[in-house]
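Pasting the structures here.
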Structure P
Amino acid sequence: MENKIKTRHDKRRLRTVSQLKQAAMELLLEKGYDAISIQEITDRADLGRGTFYIYYRNKEEIVWDIIKDGFEHTTQEAIRMADGKMPQAPEYYSYVNIFRHAQQNRDLYMVMLGGQGSSVLTKRVQDYLAADFVQDNMKYGIYSNKNVSQEIYAQILTGALFRLLIWWLENPNEYKPEQMAEFLYKCIG
């Protein structure tokens, strides 16, 4: 990756996008997805409504950008923690990272996956996990199942993971991310 010097315009663009995301995140956590508007996001960010449309088409797109940033951060953190070595049970390790991220961002996950979320965004997250996360990792040997196709396995794993995450977050319990990952690993592999 090349280290390109950022122009003043690049820096302003990054700052503006960051303001919009921060405002959207705050409102999401306060009110839930359905209750917020683009006008509220721009008011909170202290930017004009037209500025929003320079960067995003709708509120779903900005929220997806926030969610995707979280997934990318989790992936980078997992790579950093692995220190260039493939762990013994990479599937388990992958699940632990997902549950840790959910624990660290519990409020966002509750909004995203719970009753205050958007069914369109929930489906988008599931599709992302099935296609980009599970199937890409299968290429690298992190997930494998010889009994069914990659596509079917990705759907089964994503469904189980999603359901278990929702249950874990919505129900008071003492389970740690490592324990939840172990339960999923024992059931699915």
Structure Q
Amino acid sequence: MSDVSDTKLENEYWSQRYEEGRTGWDIGYPSTPIKEYVDQLGEKQVKILIPGAGNAYEAGYLFEQGFEQVYVLDISSLPLQQFKKRYPSFPEAQLIKGNFFEHAGTYDLIIEQTFFCSFPPTSENRTAYAKKMSSLLKPGGKLVGLWFTMPLTGDMEKRPFGGSIEEYVGYFEPHFHVHSLTPCYNSIPPRQGNELFGIFIRK
């Protein structure tokens, strides 16, 4: 599976993983780096997208803190249904089942949390990711989150997929000003030393 634009195949793949409980990336709560970033956000009306959100603990945390314009996007309906059970008052229209690469919208902030690392790390996929992220942000909008730094092995099925600062910057620089991309100091213990925290500002 390498074509992330194939919605049917992607939906089947991820839905099967949720059905079988093969969700090793799911830590069960908002990751510390993103939680601490959210805690310093002052404007509660900022429009936020979390793509490939899965169980979307970060979206739940944002909602609890009073952020009203949080949009949760996933290709599988299963985690969206579970999220709605946990947050029954969350606006239905802001839970979106769909392929990120086909999604249309304009946001102030996009939060990256184990989405980039989930699809096969071809240059085509990663280039498409950076381009699509840019298209979904207003000028000056921010892409913020975590990227793994484990070295790539050539195995196209062994998730999560990592990379290097230099590689990531190469994909993002055509579309973004790289505000920061540095080793994460507040990763959860199992991910310590394997994450970068980045802030990219759309050109």
Structure R
Amino acid sequence: MSLEVRRVLTWVDEVRLEGGRGDGKPLRRAATGVVFRNPYAGRPFSEDLSELVEPSAELGTLIGANCLAVLGAPVESHGKAVLVGTAGEQEHGNAVKTTTFGNPFRAAFGGGRAWLPSTTKRCAPGAQVDVPLCFKDEIWVRSHYDTITVFVPDAPAPDEIVLIGAVASRGRMNARLGGMTREEAEAKWAEEEGGRT
């Protein structure tokens, strides 16, 4: 691992009832966070953030594989978030969650065509973050808009970053607000791929 990793954490949440009722299989959400030293913490402003961008591919592979392993089901939704310690910049967090991270993260559980929703913030240790989730193949599948809330009691230290990837096994329990369905999104992609030469 190119970055100095201090901790790897995993969270799993299983929802069986919402509003007093279920609607089929439980909703499982899982997240993996990696706590690592920020090589730019305390340094003068730098235009070049490649020391974070380039090694983030390794983190994408690690986080994606771990999320899939603990989810225990096929992945339908995905998302990412970053917590940056106070000796770093918010932009340092954005540097570790570009497509350099996103592509291997998605590849670990079978890809995904949709934009990978995200959030980033500078904070003290123990701050919570709501990791946004959406359907992995189509942003407009409203039933899959969701979050998983995570925090690390002792991170990020001022010179650390916490990079989090999250997945879910299905859309929200009892989703009933319309919009494009998962099945419609899959049919749309099948039609578009079938029409390519």
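Read the figures in this text as sums done on the coordinates, not as results from a lab. Remember, it's a predicted structure, so these values are computed and weren't measured experimentally.
Taking volume of the Cα convex hull per residue in Å³ for each of P, Q, R, which is largest?
Numbers: P: 136; Q: 113; R: 126.
Of structures P, Q, R, the maximum of volume of the Cα convex hull per residue in Å³ occurs in P.
Computing helix-only ellipticity at 222 nm (-39500 (n - 2.57) for each DSSP H run of 4 or more, over all residues; to 500) gives -7000 for which of P, Q, R? Numbers along the way, then the final one.
Numbers: P: -22500; Q: -9000; R: -7000.
Checking each candidate, the match is R.
Given a value of 23 for relative contact order in percent (Cα under 8 Å, 6 or more apart), calculated from one of P, Q, R, which structure does it belong to? List each step's numbers first, then the result.
Numbers: P: 23; Q: 19; R: 28.
Of the options listed, only P reproduces it.
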